[in-house]
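Below: a set of structures, written as structure tokens.
Just so you know, all these numbers are worked out from the coordinates, no wet-lab data involved. Every value quoted in this text rests on a predicted model; they were computed, and no experiment measured them. Cβ atoms are built from the backbone, for glycine too; each structure is taken alone.
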Structure 1
Amino acid sequence: MKAKSIKGKSPEEIKTALQQSMEDGFKPTLAVIFLSCKQDINDVCSFIDQKDIAIFGATTAGEFTDEGITEGSISILLLDMNPDYFKIDLEDIGDQPVLVISNKIGKAGIEKFNKPAFIISASNEGITGESIVEGILNSAGEDTTIIGGNAGDDLTYTGGCVFTNRKISRHGIIALVLDQEKVDVQGQAVSGWKAVGTLKTVTKSEGTWVYTIDDQPALDMLVKFTGIKVDTEKKDELYSQIGESYPFQVAREKGNPVMKPPIMFNRENKAVRCGGVILQGSKIRFSLPPDFDVIETVIESAKELKKNSLPEADGMMIFSCIGRLTNLGPLVDKEITGLKEVWNVPLAGFFSYGEFGTPPGGKADFHGTTCSWVALKEK
């Protein structure tokens with residue numbers, strides 16, 4: 001399988017880049033498109049569809065290729081994969097439970113392929129990531145590979161969208177389902193944030209809201225640990241004040257913990273809403289602010305995988321939490337470059353609002369403040 005990455009600041013630039021990429025006889029069958037909400041999705045999809053190229057797409061909070069990070073533009077990974085080796089499923093959620101839709105996606109994948117892998121994105125944070133993972137695993141099997149990131153909206157927080165050739169959804173899930181008997185799909189979800197302190201218990205929670213930790217108000221515990229004074233009078237936003245640097249680390253039965261950053265708080269009961277569900281009774285630890293080791297941890301995860309199970313790859317996708325960009329600043333480019341240099345293949349990726357993937361030693365889950373990456377190699 002051959003891969004090429006292209007980028008542009010407008011549909012016209014992408015059209016030119018696509019034509020140039022095909023001048024040597026390259027005939028892509030699949031385009032993985034990550035673009036800013038400022039771009040005309042219909043225009044981009046129209047001329048790619050005319051080339052009989054299948055589209056898996058999501059909007060972003062910043063996008064990148066192997067040539068670096070861009071903003072307000074379009075990044076595309078083109079693959080000439082055999083069309084029999086993949087399918088694209090875009091499902092509007094409507095008023096149905098997320099679990100019902102994700103079960104449907106998982107069932108369709110296992111009916112199509114004996115061993116499917118799912119690269120997924122959802123259009124907005126209101127679509128519970130944990131329910132997406134649960135539904136797919138219930139239908140396709142507990143060891144199913146799930147990788148991806150939720151769509152962004154250029155940090156306007158008005159909602160992103162996912163799209164394929166002739167359909168756009170602002171409240172839906174898109175899945176690129178790959179046949180792992182024909183395509184090796186390997187990756188990991190790695191945060192790198194270091195935990196500190198003893199395990200604590202979430203003594204009261206409901207959905208994404210954590211009310212008490214060790215029977216103390218969650219906000220009080222968080223403020224006490226970080227030492228950061230929170231403006232509790234003027235706003236209830238918590239992510240920029242604490243959450244992006246100090247995510248909760250939720251322990252799992254197996255493997256590394258899963259990051260769930262604090263997003264908002266309730267000034268009356270001092271509850272904290274997180275970027276993902278934290279079940280009552282969960283064991284958590286606090287995090288230290290990130291340092292350069294965070295980047296090295298992500299890059300080393302790819303080097304280990306290359307050494308042990310995937311010596312070569314054809315292309316890569318990277319889904320990096322927007323919190324990594326705001327925390328690491330220009331250093332996040334070193335993370336992307338470091339991943340690229342492991343296999344030195346074309347890649348595309350974007351800054352996302354929640355990530356899907358398997359942490360080292362664990363199973364697929366929904367994360368925050370995480371870099372989820374995947375490498376592909378046709379067998």
Structure 2
Amino acid sequence: MKRAFLSLILMLVVICAMSAACQQYVSPPSASLSSLNQGVLSDPSAPLVLQFSKPIDFSSLSIKVIKFDPNAQGQLPDETGDPTVSLDPLFSHDDIDGDKGGIATLDPNGMTYTIKPTARLPVGPKLAILIEPGLSDVDHEGTASTTVRKRLLFSYSFSCNGTGTTILTSGDYFFLLDVVNPVGTQIKVFGNLDVDQRTGKFAAQFTFAQRLTDPNRCSPACTGGNVCETLPGPPTCVVPSQRADATSDWPDFFPNPTPPIGYSFAANGCAEDQGNASVTFSTEPANMVVEQPAVQINGLVLTASFTKNAAGDLSGNGSVSGDNIVLGTAPLGPGTGTTIAQSIAASVAPPGIPAPTTSPNADF
């Protein structure tokens with residue numbers, strides 16, 4: 001009996017050794033962006049340097065650098081299934097077409113990939129490096145290759161030179177801050193900006209944008225604590241914390257600066273035109289404090305690039321970061337994410353958006 005048991009164990013060991021399911025999993029290469037600090041790089045004139053976790057098979061590398069502007073579902077243009085739209089990379093490389101929009105090199109150890117774009121990458125908008133599926137290591141050990149598109153998000157830090165702006169104007173704005181790390185959440189705020197266009201400095205007051213609570217805006221009226229969402233339409237009953245799909249949804253919200261639910265915080269910053277078509281905007285670090293639920297973001301910074309449409313409205317996209325996010329009394333660490341924003345005409349802006357109380361040219 002004992003001999004039969006030992007024979008069975010030996011047979012199982014042999015079968016396992018011959019089976020791929022019993023072999024140790026070895027992951028394909030992963031990538032990280034060097035010098036990244038809370039999602040931000042400091043020098044837009046410097047090359048982008050990617051570090052791989054193991055030497056890669058260079059022929060398997062397909063990569064793009066893009067402006068990161070997904071739709072409300074988080075999809076990039078070539079991920080929607082619409083064959084008429086495509087990405088417009090700032091830089092790309094694959095084994096067939098080689099380098100476009102710059103020059104890139106892989107060092108001899110196969111683990112450091114350096115990209116030198118032909119044109120300086122834009123400061124303000126959120127950017128991304130896309131590593132397409134199929135990346136494998138040089139020895140092709142373990143899993144053959146990556147199977148999904150990898151996104152590495154980043155942006156550049158920004159400071160004004162004092163040349164001013166003709167594009168960014170004083171008034172009301174609506175911001176959606178999509179925090180990705182350390183927790184996923186969406187922060188909605190109205191912003192009132194007082195801009196000195198000569199210097200580019202501005203003072204801002206950001207205020208919680210709370211969903212309108214009247215359940216009778218929907219028919220039949222919402223029940224069970226739900227509220228009526230009218231945009232993008234048709235009217236639908238949703239939970240009050242429902243994410244907004246786009247900045248154009250702002251009419252479904254009202255400014256609430258009153259604790260414990262509401263909050264409002266001040267921030268100074270500066271803006272500078274980038275040619276005739278866009279303006280880069282950045283705030284100095286500010287603290288956002290919410291009493292209920294107890295959340296605090298220390299050192300919150302918004303950076304975005306705004307452009308003006310044919311109607312004269314401004315829209316922007318960029319990044320949000322925080323030195324430390326505190327939930328209750330528990331510090332969760334640095335936060336990063338993306339932001340989109342748009343201006344709101346004075347004739348239609350909701351009443352009660354608090355204005356900044358400091359001068360745009362105060363020291364900061």
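One of 1, 2 was used to compute distance in nm of label points 7 Å out along Cα→Cβ at positions 135 and 215, and the answer was 5.0. Which one was it? Show your work: numbers first, answer last.
Numbers: 1: 3.9; 2: 5.0.
Computing distance in nm of label points 7 Å out along Cα→Cβ at positions 135 and 215 on every structure in 1, 2 gives 5.0 only for 2.
Computing mean count of other Cβ atoms within 10 Å over residues 239-246 across structures 1, 2 gives 20.5 for structure 1.
Assuming 1.19 is Cα Rg over 2.2 N^0.38 Å, for residues 39-230 alone as calculated from a single structure, say which of 1, 2 it is. Walk me through the numbers on the way to the answer.
Numbers: 1: 1.19; 2: 1.35.
Only one of 1, 2 returns 1.19 for Cα Rg over 2.2 N^0.38 Å, for residues 39-230 alone, namely 1.
Identify the structure, out of 1, 2, from whose coordinates volume of the Cα convex hull per residue in Å³, for residues 119-190 alone was calculated to give 184. Checking each candidate, the match is 2.
For which of the structures 1, 2 does the calculation of relative contact order in percent (Cα under 8 Å, 6 or more apart) return 21? Display every interim value, and only then the final one.
Working: 1: 21; 2: 16.
Source structure for this number: 1.
Starting from the value -1500: which structure in 1, 2 was helix-only ellipticity at 222 nm (-39500 (n - 2.57) for each DSSP H run of 4 or more, over all residues; to 500) calculated from? Show your work: numbers first, answer last.
On the way: 1: -7500; 2: -1500.
Here the read-out was taken from 2.
Once distance in nm of label points 7 Å out along Cα→Cβ at positions 87 and 335 is evaluated on every structure in 1, 2, the highest one turns out to be 1.
Work out which structure the value 64, 44, 40 belongs to, where Cα extents along the principal axes in Å was derived from one of 1, 2. Of the options listed, only 1 reproduces it. Here the criterion is distance in nm of label points 7 Å out along Cα→Cβ at positions 79 and 327, and among 1, 2 the highest value is seen for 1. Thinking of 1, 2, which structure, once distance in nm of label points 7 Å out along Cα→Cβ at positions 95 and 279 is computed, gives back 4.8? Considering all the candidates, the number was obtained from 2.
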